[in-house]
Structure I
Amino acid sequence: MKIKITIKSSNFENFTLRSYNPEEEDVRSMLMDICQFIEKQVDFNISGFGQDNWPVDSGIDLAVFLEQLPDAINLVKKRNTLAIDLYEQGIERYLKISAPDINSMHQIACTSYTSWKPDPEVEKIHNSELLEMLYIAKNTFIKILTELSPDIINHPWIVEWMRD
């Protein structure tokens, strides 16, 4: 399994951070707004389980992945079981990642809630490779945030999202 965010164009100007109501919204709202703004400038790719290019997009699916990314990184660092739920219509896949074994290998089980079936249903990845892949995705998105606006990178929700 591979997860990657690629910047196609670094022309991230003209983004204005709207005001958010903390009683009704959280970092997920902000991530969704940002991802919809950068959708055409960024590629979000996932591959594995017999499919080279999963039907994910940078506008919605990337935001869904990003909302789960900090917890996923922390759980991998702690060598715990974790899950990544790509729940949006069209992709609807659930990745259950086991705690690493004695050789630091995780088993990733993919469940599909569509007609697509993973083949194989389980893949293996080394703890260090998984952690590196997740950190690269996080750092790529932080680079995008930095280029978008200082208001974003300093927003308390984003500061919390970036924290390890």
Structure II
Amino acid sequence: MLVRLWILRGLERLYESGFAGLMEALEDFEKNWLRNGDVAKQLEEMGITSTAYGTRWYLTLFNYSLPFSAQLRVWDVFMLLGDASYSNNKSSSFSGDLDILHATSAALIDATREILLDSDFENAMKVLTSWVPIKDDDLLMKVAKAEYRMRKKRANAG
């Protein structure tokens, strides 16, 4: 299972020397998932890039950000649907499909949207880098699924 995650899911690229794969993954998240939405614009105005919060999310697979039960749900779907063959992101040289991680990240941004839009730099960073108290794992997964489907639909259309 670890080999499968490491090679087929592209995790080896996240941890390679210099973290070039991680930077590529976070750039893909900003460009193709946040897509200059209102939260993305607010974060950009404050000078907050996805590396400020996404590094922790992606390198730990949300281990330090979500309750364990929610982590397990994300990990299950990541292991199930994470093959590069399912990816619509042909423009990326990334050797795996991190769309499940991207969808979960987008769901977390959605969950904190109102707070982020009303925050200054310090509070936005606190929200993005702190533990996210997920009260309903099913709701998190429904939002992540909706994000995943919207991204796939956009990728197929364009």
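Side notes on the structure shown:
- If relative contact order in percent (Cα under 8 Å, 6 or more apart) is computed and equals 24, the structure in I, II: I
- When mean count of other Cβ atoms within 10 Å over residues 33-40 is computed for each of I, II, the largest belongs to: I
- Each of I, II could give Rg/Rh (Cα atoms, Kirkwood Rh), but the derived value 0.93 comes from II.
- Mean count of other Cβ atoms within 10 Å over residues 9-16 derived as 10.9 - corresponding label from I, II: I
- If helix-only ellipticity at 222 nm (-39500 (n - 2.57) for each DSSP H run of 4 or more, over all residues; to 500) is computed and equals -18000, the structure in I, II: II
- Ranked by mean count of other Cβ atoms within 10 Å over residues 17-24, structures I, II are led by II, which has the greatest value.
- At a computed 18.5 (mean count of other Cβ atoms within 10 Å over residues 41-48), which of I, II: I
FYI, it's all coordinate maths here, none of it is from the lab. Quick caveat, the model's predicted, so the values are computed rather than measured. Cβ atoms are built from the backbone, for glycine too; each structure is taken alone.
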